[in-house]
Structure P
Amino acid sequence: MKIMVTGSSGHLGEALVRTLTERGFDVLGLDIKKSAFTSVVASVDDSETVAKCMRGVHVVYHAATLHKPHIATHSMQDFIDTNVSGTLVLLQAAQACGVEAFVFTSTTSMFGDALRPPAGTPAAWVTEDVRPIPKNIYGVTKTAAEDLCLLFHRRHGLNCIILRTSRFFPEEDDDKLKRENYDEKNAKANEYLFRRVELEDVVTAHIAAAERAPKLGFGRYIISATTPFQKEDLLELNSDALAVVRRRVPEYLDIYERLGWVMFNKIDRVYVNDAAREDLGWRPKYDFAHILACLKTGNYPNSLISQQVGSKGYHHKVFEEGPYPV
């Protein structure tokens, strides 16, 4: 089976190429950057090159994108060219070549202002039914690309699965206050309660999506660590998250105290992965309980694939205000 991975020099792209190659698949990596995991150096909006690469391909994993941190360095037109036009080029080629499954890597960031509940109101319970309200060009273009996937499924019968992934990059947080007030590992561990996912789990979600695509035809799924929270926790989460975490995961207290770590005072959203686990048969390994189990033994929970891929950064320069000011 021949597989195309776009963005093959990036975090997820490299992880997919590594994993799929180890499983014996014929993998073609496409990226604008050279790397050991990129077979063809080209942009996803290069229609001629994409058409040539697509011949004989059974599955496309479309992970190439301009990310939110690139807003600091790229124009809106750049985002449209890569995230929208590039996706259109890939979909057209996939449809023309009879690709069996097209898996598009989207983002929970496209929910935008739907994730900002006012003080005194419940935290957002984020399922696939939440209507996106993009707040920047990144969210706008990822939403548009999702709609293109739906269009090609409806008009041409192309099997498309959209995965809205939460945070999985190892880089520093783009929130200056969070960087200043929390140890980096502490903050990331906290996020597994509601808005983070481990790279290994993102990879297995993509593979599961490709396998289920012919049966499902189309679907949009949130890919995030399984939360311990319930809907009845939402009001308290947005005012006193400490009380909720103590109630739901009391064992965290001793571990955090030993490490000198602290929990967030408020949690304004909870990503819910129920649909992905049910429809895709996805079984994420890294939830907050698993994180605590690793911390208890003195190990920070990084999967082997995360260690292999490492940190890549987003820019060639370091900004005075932080790693990627937005």
Structure Q
Amino acid sequence: MFTPKYSITDQLLANITKINDLVRGLNDRRFPKVVSVEFEKVAREVSTYASTSIEGNPLPLTEVKRVLKSRPANIRDSEKEVLNYNHALENLNQSLQSNQLEISLQLILDIHKQVTDGLLPQFESGKLRQKPVAVNDPRTGKTVYLPPDFVKVEALITDLVTYIKDNNQKVDPLILAGIFHKEMVIVHPFMDGNGRTTRLATKVLLAKMGLNTFNLFSFENYYNQNVTKYFQTVGEYGDYNELVDSINFTQWLEYFTGGLIDELLRVNKLLPVIGTTPDTRLEPHHLKIFEYIKQNGFIADRDYATFTDRAKATRTMDFQKLMELDLIERKGKGKATYYVLKTG
């Protein structure tokens, strides 16, 4: 039976308290649907970019956005990775909204099938590995970790899922999500796609506890800022059979929760401060600006003038207010001025 070793350190406890405070603060804020939809879109783009980048995908964020928007017909593997991950994000978020997701071996297999579709042979996509595998240092190519033998994988993942379910009401959900993440990496249940599958399944666990990273932020973004540290902290070095009894999750749990804080703080600064005061309240004409940008990618004053009877000076004030709320940003100069949604 899986029984992870970890300690509730002062740092871990402080991190959990901080996360709960930040989540409560975010949950208390309400945004017009057009604003929240845009932030969800950005969160998916950043998650897709960061999680595939961690595994070595060379596409920059700008290219990831282009691929997701245009969905090219003839695609390279790097583009397929991006489309697969984004598709899985959308599917999982939709299932979460209808309360249809529970962590299980089958869900893990389904996620893996989605992220590796067309990238692995059919007998490996959505299937636990059936042969040995080694984890190599991406810089040197040398083997740094030997996961458990493939004949043990199904039992190990089943034990992990059982542990998560049995301790749902006993252990802090942030700790459970962190333990799940690291143990999945340690077991390395698939021939390829382990990291992407693990991070998506972890997002499901976090969402079930009320921290929905599908909608607002990308915890993968924190890992992508220092991939080396992420791999060093989440992974192990050596032979699983020799390490299994001494693996301790404490350091990883501190890092994992610290990363969530970092991302929550980052997004908290980006989210608009929208309230009910005259200075922060969004009126219907402001929302029409958002709708137009969402459909067309940008808006100029001449565009705004076609669907409002507001005077030019008033239209300028409308754009200025949205810029002051950090919702849009100005591009170009003079008659070539236009506005786009601000994403960071």
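A few notes on this one:
- Highest-scoring label, criterion being distance in nm of label points 7 Å out along Cα→Cβ at positions 121 and 225, among P, Q: Q
- Of structures P, Q, the largest value of mean projected area of the Cα convex hull in nm², for residues 73-208 alone belongs to P.
- At a computed -12000 (helix-only ellipticity at 222 nm (-39500 (n - 2.57) for each DSSP H run of 4 or more, over all residues; to 500)), which of P, Q: P
- Among P, Q, which structure scores highest (criterion: mean projected area of the Cα convex hull in nm²): Q
Readers should treat all values here as calculations from the given coordinates under stated rules, not as data from a laboratory. Quantities reported herein were computed from a predicted structural model and do not represent experimental measurements. Cβ atoms are built from the backbone, for glycine too; each structure is taken alone.
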